[in-house]
Structure P
Amino acid sequence: MFGGVGISMEVGLVGKPNVGKSTFFAAATRAEVEMASYPFTTIDANKGVGYVRARCPHEELEVTCQPNHTPCVEGTRMIPVKMIDVAGLVPDAHTGKGLGNKFLDDLRQASMLIHIVDASGSTNAEGEPCPVGEHDPVEDVKFLEKEIDHWIKGILEKNWSKVSRKLELAGGKLEKVVYEQVSGLGVSEANVSTAIRESKLPEKPKDWDDEVLLTLASNLRKRTKPIIIAANKADMAPEENMDKLNSLDYPVVSTSAEYELAIRKASEKDIVHYLPGDDDFEILNEDLTEAQTKALKSIREFMQGNGGLGVQQVMEKAVYELLDRIVVYPVENEHNYTDKEGRVLPDAYLMPKGSTALDLAYTVHSDIGEGFIRAVDARTDRVIGREHELDDGDIIKIVSSR
C-alpha cells in the first residue's frame, strides 16, 4: 500500500550514464534529483512516484469527484506508479564494474524496466560524451540484455552443483527448485515454469553448463523484467538511429526528457498551460525573453511532430500494455460512489487484467479480502461474486464481514 492506494508495481529506469535517465525521472515525478553530464551522477537509487492517465468517470456519472490520492486534472485521473532511477550501468556491471552490483540489486523488485537509450548516439558505451551519431544505440540495448542475463545466471548458478545433485538424488519438482534460487527477483513459479519450458533444457540438471544456464537466465529476464525503450534525445537523433531502434523486438517511444522537464517547469510557473502527455501547450505569459520564445518554439515543433514529448507515453505504454493493467474504482456506497468519509470516487487502483472482485478486495485491504461476502457493480447495481472478472473503468463496492 502507498498513501492508501495499492501500487505494488515498481517501474525501474535503467540505462548507461549520461543518457537523460535522471532528467526523465525528474520530469515524470517532478522530484529534485542531481543531474550532470558525467558518469555516476546517480549513486544511490532515486525513488519517486510518477503517474499514468485514465479518463475519470465523474463526467459520465455527472458527479463531482473528490480524489484522495489519485488527482483528477481536467477530467483526467492521475494514478500513481512507483518509480526507481538507479545508478548508470556500464559494460561488465555483472562482474562489479562501475556500480554494477548496486545497480542490479536495486532492480530486484522492479515489475518492468524502462530502458533510457540515447537515440542521438552522443554518448559512448561508458556514458561519456561523443559527437552526435558516433555511437550506435542498438549496442546499448544489447549490452543491457547481456548484463541482466549474466546477473540472473550468477544467481541461478550459486551452489548449483550442490542443488542439482540433491535434486537428482532426492527428487523434487524442478520448477520449485529453480524458483527458490531466483525468488528474490520478484518472479512467480508460473514465470519459472514457462522459462524452463522455453529453454529446452537437458534432462539432468547436473548437466546444465554455462550456456544452458545463460539461456534459462535470458528467458527468465524476458518473462519477469519486460523492457520498453525510451529513445531519448530524439529531438536531435539521426533518422537512421531511430530506424535501428524501431527494428528491434521491443516497444520504442521517441522521447525528449529535457523538453518534458522544461515544459513542466514552465507550466508550474504559469508561463504555459500544459498537461503531461498533451501534444501542444498554450502560452499564458506573452512577456517572454527571446531565448524563452525560441525554446518554446523548438519544444512545440518536436511535440507536434512526435505526438507529444514521450515521457508520459512511455509510462502509459509500460503500465497499460506491457504490464497489462486496468483501472478500477473501489467505493463503499454504490449509489453515491463514495467512501466512508463521503468522498466521491476517492481512489483509482491499477489492477492486472483478469483480476477478480476478490483480488480487488485483497488489494484494498487483506482484512476486507478475508471477510469477502460479495461485490456490487455500481454502474449496473448488479451483485457480482468473488470470481467475477473486472473490466477497465469498473466502479465496485466490496461487501465484507470485516
Structure Q
Amino acid sequence: MEVGVVGKPNVGKSTFFNALTLLDAPMAPYPFTTTVPNRGVAAIRAPCPHVEKGVPCSPGNAKCVDGVRWIPVNLVDVPGLVPGAHTGKGLGHRFLDDLRAADGFLQVVDLSGSTDAEGRPVAPGSHDPAEEVAWLEEELVAWIAEILSRDFARHARSTELDGKKVEEFLAQRLTGLSISPFAISTALRTVPVDRSHPARWSEPERVALARELLRVAKPRVVVANKCDRANAETAAALASRIEPIPSVPTSAEAELTLRRAARAGLVRYAPGDPAFTLPDANRLSAGQRKALDEVQAILARWGSTGVQSALERMVYDRLHQIVVYPVEDENHWTDSKGRVLPDALLVPAGTPASEVAFRVHTDLGQNFIRAIDGRTHRALAADHPVEPNAVIRIVARK
C-alpha cells in the first residue's frame, strides 16, 4: 500500500511527511523546496491482540508499544503541483507520474490562507483553501483522462473488432495507475457510456469516466495544515465546502516538534495522543520550553496535531483497510519459531481467507484448504471474509 502526499508548493507537505516518517526531507518557507519525490514509511495504530492473550508479543514487521501495534504504510511526497500541472506546468507531468502507484492521496492545504495558488506568500486569509481542493481534482481528472485517451480511437475500434470486454480494454489503458478491476466496474456502472462501443465515447464521456475512476480508486483526505494559524470557524467552513471529501485540521510543524523531542528523550509522547509529558523539565533550554509551550497550546485548542489522525482516516476510512494477524498455531498465536503474533497485515475489508493466504505466501494461497479463527477456532472457507483484527491460521496442502 502506498499513500501520496500532494498539494501546491509551500503548504507544509514535506513537514507533514517528515512528521510521519521522521526523515529529513528538505523544508523551507518558499515554493519548490521539494524537487524530487521523497519516499518513507509511516505507521498507523491498531490494538495488539497479545493483550487478550496475556503474554508479550514478538513483533516483526510492526512494532508494539503499550499494547498498540504500529502497522507500516508507505508514503510518497511529490513536489508541489500548480494549476496546469496536467499540461506540464511546473514539471507537472513528471510529478503526476510519481503518483501512479498511490492508492489514495493526502492533500495538504494551507488552512491559514497565506499562500497563493502557486505557493507564494500572501496576506493570511486572502486565499481560499477550498479552491486548492477543487483545482487539484481537475488536474488529477485531466491527468487520468489524458492517459485514458492516448490513441484512444484506434485501440477502442480494435477492442470492438476483437470482441473484448470493455473492462479489459480499460484495464489495459490504465496499466500502472493502481486502479483495480472493482474500481473500473464501479465507474462503468455509474457513468452512462455505451459499453459495447467504446469507440463512440466522446471526450466529455471519457472525462466523466476519469472523474469517477478518481473518486473510486484514488480517494482523498484533505490535510488542513497550519491550523495553529487559523480558527475553528475556518476549518468548519472548509469541511463544509469540500464535502464529501473529509478534512482534518493539522499542525505538521507541532507534530514534527513533538516526535523529534520524543526521539531525543525530552518528552513522552505517542503520535496521535492529545498531550505529552516532560520526564525532566530541567533538561529543556529556554527555546525548547517555549516551543513546547506553543505546541501544548495547539493540543489544548485542537485536541491533537491531527497528523496521525489524517493518515489513519485515509487508511481505515477511505481505503477501508483492516489489520489481520496470520499465525501457524491458532491456540498459542505463534509462528513456527514460537514467536507470538509476529506479523500484522493490512488488507481491504471483506478480503476472503484465501486471499489472506496469498498475502502471506503464494504457496499458501495456491494450496489453501481452510483457515482457522484463532479466537473462535471455527474453520473458515476460502471465500469467507476475515474480520478486523483477526488472528488466523492458514491450513494448506503440503
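What follows is calculated from the coordinates using simple rules that are stated; it is not laboratory data. Keep in mind that this is a model prediction, so the values were computed, not measured. Cβ atoms are built from the backbone, for glycine too; each structure is taken alone.
Listing for the model above:
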| item | result |
| --- | --- |
| Parent structure of the calculated result 2.8, given that distance in nm of label points 7 Å out along Cα→Cβ at positions 80 and 304 is the read-out and P, Q the choices | Q |
| Origin of the derived value 0.50 (FRET efficiency 1/(1 + (r/R0)^6) of positions 216 and 360 (r between Cβ atoms, R0 = 35 Å, to 0.05); candidates P, Q) | P |
| If FRET efficiency 1/(1 + (r/R0)^6) of positions 128 and 144 (r between Cβ atoms, R0 = 30 Å, to 0.05) is computed and equals 0.75, the structure in P, Q | Q |
| With distance in nm of label points 7 Å out along Cα→Cβ at positions 16 and 336 derived as 5.9, matching label from P, Q | P |
